[in-house]
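Some structures are shown below for you to check.
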Structure 1
């Protein structure tokens, strides 16, 4: 059994990857109305859900999600939930893989075609997702431990940068009195969605103590949330971020490392996001394969390779036939579906824990 720190690494990984694409554009689209209050409401909702989730999962030490549901849910309901989890995990992983291929073409290798970059990343992710769950967790730990110092550097640069416009930040904070919206709450809860990956990795993790660490986790979440929203505002202003398609890349380009051998922090940021983004997609697709196994649709041998081929060719078809606008719209639909599905899974988990206590 591995330490519960891997569980928190998964939560952190999920948050950090969301600063790249889609989520910032979606959240800043309502920056003059509901974005900031919705993010705070999302943090509150997620905090409660994490406490409920951990306390119920701790009643089933070393059990898979299939073993947790056995005796409390029918086989047909289990299979339906596993298939929904499979599709959602695969879809969000694919969306971010496509997005990162486009970013890599734009900022890292403009001489290479986007399709070639997507193909290279696709092969890497597909075969990495076949590793066993413990190996995936070890990879997550390495990526996160390398990334955390760079997050600290971002905070320090922001804190001591004389070019920061605090009047921009105060203007953004003034909209906290507005009412939140469902779309923004759904986007905000997705930032902290990493806790649900415990459905896949629970059998390998020791019990966590939600009460002991919850204050620290919530405080860290609040700090990350405010930094995620306000740092770009401090550099670009509310008007500036509305005209920028790559908010965080422009923000990191504005950050300077005067006494470092690389002056612009953007270069460092891009290098770190390569590992973070690919690791996130690997976790998503590894989860999809696990749910496929739990649904008794992949038992090794030919079934395994048929499933992998479906992942691969389905991704290629998605890349060929869907444009950027369709991908963004699909992400909005994903968020609208993901939040109520999380509540449904939470309800099932609470029901299973109650049945065990009877």
Structure 2
């Protein structure tokens, strides 16, 4: 800018500012840059801004940067944006954040992305959210993730969901969890599923529960399993029940067991039945006993049958009794007179 003083730079008209070439603009000192008014900055063309050095750009105050238009902010390269300090990024208005292109968003370094304030994070569009790389998502703090609205979290792709850390998943709010699509729930890794809290699990919708894969459901800790609501238990698919480990199946409470219908009971394998404790067996209702198929009867041990109440023992059907072994029959005779 030759021998112009800071005062003279500040006195340039918008028309004069537009005539400055890149070299002249980049020759501005820190003081000169900070002397530019909002009107002068608004006069800068996209060509001038895209050619602005990071030295001059980073010299601008938060107030100056926020005076840029959406069109102007979109001309900045990722290198220029990443040259800004976290304070400058945090100082950008929500409107400017919403104006950033997907290329700019995906190019932001993790420090600057993490620097976004709550109000800034809430204006990120679906396109911007989906532009985030898995590396960016992994680097975000749990506090950053919690700043996303339910609709924003719901905009994440299944690949992005799988990239969330277990800490991120365990700290999601009930509203955020409720906003997850069935595809997103199905994309959770077993480690992420295991990280779900009791409150989060009991808050899952029936559609979300059904979306859990067998490995995901079985990854839930027993204290999550026992807190499944009655509606969630009845929503479990036959594949999900068949995939439950004996530990998790045994963890079901009497109230939960009593809710299983004939189709769900039919899904249990003989190995699962055999692994049930005598206390577990006594949780089946009189109306459920006849639901076991003749193919499942071999799964009952004599100890399990003996432990049944007389009402349970007397509930076995003729077809079921017809496939009893002699040892099972003797156990049944004991049970029905107990």
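No value in this document is a laboratory result; all are computed from the given coordinates. In this text, all values refer to a predicted model and were calculated from it rather than measured experimentally. Cβ atoms are built from the backbone, for glycine too; each structure is taken alone.
A value of 5.6 for distance in nm of label points 7 Å out along Cα→Cβ at positions 32 and 304, calculated from one of 1, 2, originates in structure 1.
Computing relative contact order in percent (Cα under 8 Å, 6 or more apart) gives 8 for which of 1, 2? Answer by label: 2.
Computing Cα Rg over 2.2 N^0.38 Å, for residues 136-199 alone across structures 1, 2 gives 0.96 for structure 2. Please state which of the structures 1, 2 yields 0.05 when FRET efficiency 1/(1 + (r/R0)^6) of positions 88 and 320 (r between Cβ atoms, R0 = 41 Å, to 0.05) is computed from it. Answer by label: 2. Can you spot which of 1, 2 the value 1.00 was calculated from, given it is FRET efficiency 1/(1 + (r/R0)^6) of positions 112 and 312 (r between Cβ atoms, R0 = 41 Å, to 0.05)? Considering all the candidates, the number was obtained from 1.
Match the computed value -13000 of helix-only ellipticity at 222 nm (-39500 (n - 2.57) for each DSSP H run of 4 or more, over all residues; to 500) to one of the structures 1, 2, and report its label.
Values: 1: -25000; 2: -13000.
Only one of 1, 2 returns -13000 for helix-only ellipticity at 222 nm (-39500 (n - 2.57) for each DSSP H run of 4 or more, over all residues; to 500), namely 2.
Given that distance in nm of label points 7 Å out along Cα→Cβ at positions 120 and 192, derived from a single structure, equals 3.8, which label among 1, 2 identifies that structure? Computing distance in nm of label points 7 Å out along Cα→Cβ at positions 120 and 192 on every structure in 1, 2 gives 3.8 only for 1.
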